[in-house]
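Below: a set of structures, written as structure tokens.
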Structure 1
Amino acid sequence: MTKRTRIGTSGSSHPRPTRSCSTGPVDDEAAKALLRATLDSGRDAVLSKLEGLDDYDVRRPLTPTATNLLGLVKHLATWESRYLGHVLGRPCAEPVPPWEDRSARGTDSWVAEHETRDDVLTLFARVREHADATIAALPLDAPGEVPWWRPRETTLFDVLVHLVAETSRHAGHADILRETLDGVIGTDAARSVRVADDADSWAERWATVERTARAARGA
């Protein structure tokens, strides 16, 4: 049982997570299990958004900044390999560029012609396996160092909180991208539906939201 009271601070484009003070005891194993389960939920949600799409649709840029579904998977694998690998003294063997390699920056968010969907999914699976082994092997207060955070010192707990937030954020991105592509919505493949299956209801919702937005603007 550990009492956790230290508060994180912000850093760079991959900021250090913040968290509230806890004045009561925390069961480390229960906390770790909850964080792991929440991380798994986000991971699976992102992967589910690729199901049923061809190679073009999983790769194609869908926003002005070229956000794409398979690129999100590659991005998550790249950063998880760093946070739950090198940062905690357990380097991942997968071929991921070191974060300080400026020439590779941004390449984790899209998939090159020579990379296949299977390549990316295999990378994700192997990184996930390594990351899960790190979570299982270390206590939540295991120390680490994140070169791109200030201060650099961290713990497994901080890293897991950060990854849960980041993975959930990108799962939300994937939700919107998939809905934009073919109208599929839902938290995972088993509970996914198509907007077209209830088109009238969603059209009514859209019209209501549009009407209220115009009213608020004074249109």
Structure 2
Amino acid sequence: MPEAEAVVRKRIIKHMNDQKFRLFDYLEYFKGIKLNRSKDDVAMTAISLTSMELTYKKSGGAAQTTTLPISPPLSSYNDARHSLILLAKEAAGSLGYSAYQVTRYVPPHLTLTDLVPGSAVPLYILLTFFPARIVPYIARLSPRLASFLGRNAPKVLVGLIVFHIIEIVTILRPRLIKYRVPCGTSALWIVSNLFEGYPSFRRFDEEVDRINH
């Protein structure tokens, strides 16, 4: 085997083992082997132009090896990335996931489109729990607005939080599941959405676009 080819194969194997969620998908969809993704393990141990070798180990069990055909066969190892992504998309899509994983949280941008909606919940928290510190300043600008906020801030705050919780359950949660966001990162997106609403969805979708290219 030419040395350059061996280097490419080794690089492919390392890359795939850095994205184990795809290997779990390959096993579950193509081979019918469903593992516990938090307790069991899988690794790519070899690849050729026509197949890949996956070694998996269930918690408390012995390591086992299975071979997964690559169809159509690779014409060269330079084609591996494209072919393996197509297999990943087929497997993940059939299992209800994306072939890509969101692993990071993107904080609000220092722009009006992020900061203005994101300030609503904190503002109404202050108006609800510390009205004496906020309402007098608003009264200097608009006594009627200050009066309205002084009376209705708790209701508005509850309404905002309830609305954002509905968004989290119906819009954000399916995204977090589809893109297999890690628990800690998911918590950051959820808290962000609780305060901001729509801007957090937009940043999440921007992150999806980034990892897809």
Structure 3
Amino acid sequence: MIHMKIAVIHGSAHSLLADQGLLLERMVELGHEVHTLAPPADEEVLTGLKELGTESATYPLTRGKFSPLADLTSMSQIKQILYRIKPDVVLSISSKPMTFGSMAARMAWVDHQKRIYSLVTGLGFPFTEKAGWKRRIIYAYTKYMMGGGLGACTGIIFRNSEDEAFFRAFGVIRDTARTTIIENLIPEKDTPADQSRDASINDLLSYMELI
């Protein structure tokens, strides 16, 4: 097996450590060089990521509101970090990273062969906004940007068929897109890890050709 340089982008360092710590640990155990990208977090979280054997970098992210300028700033910062790291594989997790992280990855080093994946964890803020003119603007913006992000991906991972059907109906996934459904990738609250979660992590790593 070839050891890869992997960048994992998330919208929350705390959630990355809590929900995907086992995935990061497994990547490191396989001999891969793992870099995490997330918004600034407290020292305890950063120490936890370091103890897993990963290297951490931070980027700015505005969550829970509509701010195209802030989104472009996030994408620019992610692009700079990825250009410095030059990973072989990029995995973006959660709504904004799978949009702006994937686009940044595609732009960061055009001459370098890489694989870009997104793990869809839910629908995100644009789909929870109340009805009205603001929602129509957010929908149009989200559809355009998310279509670009998911269109940049080598593969897209969903946790259930309902989410995949929704994103296809929303029109942000091409008919030719390579997708898969892997359940149990994110643990339920206060639920310990079990063998089914280990199997799901192995399925994800296999899909990404990392195992």
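Taking 4.2 as the value of distance in nm of label points 7 Å out along Cα→Cβ at positions 65 and 105 derived from one of the structures shown (1, 2, 3), identify that structure.
Corresponding structure: 2.
Now for a separate question. Taking helix-only ellipticity at 222 nm (-39500 (n - 2.57) for each DSSP H run of 4 or more, over all residues; to 500) from the coordinates of each of 1, 2, 3, which one would give -19000?
2
Taking mean projected area of the Cα convex hull in nm² for each of 1, 2, 3, which is largest? Walk me through the numbers on the way to the answer.
On the way: 1: 15.3; 2: 16.1; 3: 11.6.
When mean projected area of the Cα convex hull in nm² is calculated for 1, 2, 3, structure 2 comes out on top.
Just checking, which of 1, 2, 3 has the largest value of distance in nm of label points 7 Å out along Cα→Cβ at positions 121 and 145? Display every interim value, and only then the final one.
Details: 1: 3.9; 2: 2.3; 3: 1.7.
Largest value of distance in nm of label points 7 Å out along Cα→Cβ at positions 121 and 145: 1.
For Rg/Rh (Cα atoms, Kirkwood Rh), for residues 33-112 alone, find whichever of 1, 2, 3 sits highest and give me its label.
If we compare Rg/Rh (Cα atoms, Kirkwood Rh), for residues 33-112 alone over 1, 2, 3, the biggest value is for 2.
Read the figures in this text as sums done on the coordinates, not as results from a lab. Given the structure is predicted, the values throughout are model-derived calculations rather than measurements. Cβ atoms are built from the backbone, for glycine too; each structure is taken alone.
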